[in-house]
Structure I
């Protein structure tokens, strides 16, 4: 029996367990990636391990998310990141060099290797056959310290592509079609592997868009083969020696198969406020638009920019529309300058914004009150844009251009300009001066500068033998990490100050939550399916734990957030009978004997307010349960070091 691409990469990196579906496995991590929002916490955690120098083949710290320097906070974080990188052997990508996933794809990705990133869209590397895995900063810190990364051996879904995308229907629509079929929770603990003749019609940037957006289905990661098209990409990047072929064996066995005829796809759109609210764009055509955003890690490649310029050339941005573009990397920026793309965009009235994440994470370029914003970004969660009342829609670049020109949601197939054919140049501009490489070593007197906004990781004690407390909040399905700890320019700069960011836990849903949690001395959160969907931000676990939250009782959890709950000592519990969710109301007092929580076992959760009992289980393995009992992974590491 042959192997899938996923199995080949895992087999080459397996350090613990076996590749039996649903079991816990550990894999060696070759490369790590952080960015400035989550990176500060990750490096604070790395410091806490006591390891003097990163043990990964390559670790890169990108400064691309928190670029608004309204006061000292972000500049102080950036200075800390530069210092910590110099001390511990980490490469830094300076502000302006571009968006982490686009830059890493261009300059550091390697087929067949593993990449662990403190950002949920790290699977973008799968566009070249690299296994990119999103994780919390703690897991990245441990990988840098030489520890294996543990996760559940996923099911592997074969996505069979046939045909060829028609003009004006680009790869983003493939990602939308996957979301339409799978929803935001349909691929949890699964890998999406793309195969078939249709793969040969897609460029590396197009493949990377699809693997990037696979994150929104809950997938562990997504993979395309590394083939001749991939090899040409590495030649153009002057990295041909790093290319390796990778493909599934012809007799590889998959857990499920999805068939997509690329030629049958049409322009799609995601309605507010979830990426899986997919409908044909024609259904909402004519809706007035206030803002258009083009870019983000999913749609900021040279191919995207060339297409944008070709479609808008000779047109002007509608007087009612504010349109801006985030170019993905310095390489793309220089290529655009050389090709006249920048002039075309400026002449049309598109604002050329700084190469970074910007509007995608709510860091600038927010829409107006009740505004309709069309974005080629990855997410449209409630309030993520910085304007809670705005209607953020996700579209492909062609639909964004059409709306920018007409002022309304418009089928891009009606545009007058012909659809351009993009050909990868034989050699792309390579200019790596904005990477800062660390020295071989620093002296003992080297001092890492820390601004006053950077707070140490709090000491988290072991959980008590009995978990007892108030139901602090009861929430529904698909609660995102944006709901738990908000994104946006007002909150990103305080992510690394736990006492400060904890004041805004569940702020989007209930502004009184933090004060209530502090007053009650902690307690429980009750939730529906897919709790913790979205980003890898570990503060969505750390900040509630800081407020005293001991357990989350839900119908189900998103993969990365579940791991973050382990890292910071919050017990995740699942209702054995989902109907028991209705037996708990906000304010009810709950009680659970912690010793009763065991791998594949059940425990009794008591509602002391109503007298009702409910059976709960945990999705965790026994070692993870023990880590939580001890107060989280840092305590576990320290205990191991003491034992040695």
Structure II
């Protein structure tokens, strides 16, 4: 019941803010908005179940052998793999960081240490996430998904009211938008809130044009801050672009220009300044990633027209009832023509154009997709996600059409029941029922006990005190799921991956065209260098050389690496200035013998140390007590994202890159070294 209590409290507060500062709400409209998200999440929320794809990890060992314990069938929907293997583990990493008294900057559970806040997609600064962190991680998704749907419904309702729709028609627009296929699919990805905010962005833009005052600048600033903190820069670009287009439309319609542009610019600049804590780390990290390289190559390639644009493409589905009501709005507009805007309304044509644009862009139809691909920023963006704009256009048209069938939106009509007033609540109920029938099974509602249950295989690792990492063979222990058990995996499934790290993949794993990297050969020396002490394998697999069996649990075996190197160590030799370090590393059989340092110098090899290092985790980084016979380099198997700082006896020292993608600091005789992540 904690989830329900938190949802109803949050929803009541949001509805009160909407009523007080945006648009007046009747009691009936407030109750309807409150209950709309429960059409999808209510069963899980009110029965204590989990509204999240926690069944997907059961497709691989070690959880595969536990299926019958929790009555888990075949994986529900592979389209939700990003939620299961990225969004849920990221929120767990955030929760563990905060409970440890740390700012959520660093994710130690994947890819030998990965950025967390700088990826933006965990949305670490969004108020809804902070509220969600009050709940256990998996249960929190029932809450956050409900609130995302509520925000989408509230925004569409308020915007439809702004367009002149009465409450029943505005509720139809709200349901059509909140329940459309793109919003429903993305509501569990937290960047779904970036699309959910679209109607509030347009509402704020419209008010800025109508009255560019301090109150409306503040409204636009708040809405843009919540939009930018939603966690998906690509969608931010799409939403802001639609907002700019709507602003131009409103300025043309109202014959206003200078003051609205100045006011909107002030709001935008204020939002960027407030969100700098999220945006600047993202902009710093982005050029370091493999994804940035791929997108840059994508930007310089020609985008071909989709030969089958309407087959196996994203859905703009808003439901048949909303589609009919949108057709009513268009037919009314065609009949009235442009000469009678009081009857037809120019907004009909704006949303019709938005639907056509979003539909063509979403299906990559020539020439819209090609023209977008030629524009800066859009050239590195997946613009098929603009299919959500088509859904929003239809939702607003549905509200306009619903208003049309009950008479003109005059003040006199607003205060009395019309002969057709009974029809809209009936249509709203039918619309909700139809969408639930169509997509109500998008996410399963499973018992909390089925969400990453205790696994006996992990018990022997609980007594190990020094830092270590783990890996699974093939798809065992699907990457990122180790986070849910507090284990650190060298593999990962991320939206932003350190480019240097991915360049080491041929030395220890196989990178698939999509998804995560897989380890098939546990004897690769690089795994030992990366502090991989344990591995999860099938219980019938041959134990590789250098590994020993620890325990067997059902269909899985826990293996221990007898050649593992500690998290920080002093190699016996270092090679400096090599121009082909990856090729040379591929031939190395023992990384304790030799390490490669990325230092601008003539190529040479030298004796290093010797020395021993005692490693203790400390907040974001480590305390390293180095006992050195002579000066040398200490190699730390931590991914070399920029931002690390190192100190020897309190004095800052330079960090070098070791073994192409990891860290190294100079160890001085009889000195203590401390390395930590920049806060």
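I have -0.57, -1.14, -1.35 for log10 I(q)/I(0) by the Debye sum over Cα atoms at q = 0.10, 0.19, 0.23 Å⁻¹, for residues 405-532 alone, calculated from one of the structures I, II. Which structure is it? Write down the numbers at each step before the final one.
Details: I: -0.70, -1.16, -1.45; II: -0.57, -1.14, -1.35.
The read-out comes from structure II.
Could you tell me which structure in I, II was used to calculate FRET efficiency 1/(1 + (r/R0)^6) of positions 21 and 205 (r between Cβ atoms, R0 = 35 Å, to 0.05) as 0.65?
On the way: I: 0.65; II: 1.00.
Value 0.65 for FRET efficiency 1/(1 + (r/R0)^6) of positions 21 and 205 (r between Cβ atoms, R0 = 35 Å, to 0.05) corresponds to I out of I, II.
Supply the structure label, taken from I, II, corresponding to Cα Rg over 2.2 N^0.38 Å with the calculated value 1.06. Can you show the working numbers first?
Values: I: 0.92; II: 1.06.
Label of the originating structure: II.
Can you tell which of I, II yields 53, 38, 25 when Cα extents along the principal axes in Å, for residues 245-356 alone is derived from it?
Details: I: 53, 38, 25; II: 55, 45, 27.
Matching structure: I.
Given that helix-only ellipticity at 222 nm (-39500 (n - 2.57) for each DSSP H run of 4 or more, over all residues; to 500), derived from a single structure, equals -13000, which label among I, II identifies that structure? Don't skip to the answer; put the middle values down first.
On the way: I: -8000; II: -13000.
Comparing all candidates, it corresponds to II.
Given that distance in nm of label points 7 Å out along Cα→Cβ at positions 141 and 605, derived from a single structure, equals 4.9, which label among I, II identifies that structure? Provide the component values of the computation, followed by the final result.
On the way: I: 2.9; II: 4.9.
Source structure: II.
The numbers here are math on the coordinates, done by the rules we state, and not lab data. These figures come from a predicted structure and were not determined experimentally. Cβ atoms are built from the backbone, for glycine too; each structure is taken alone.
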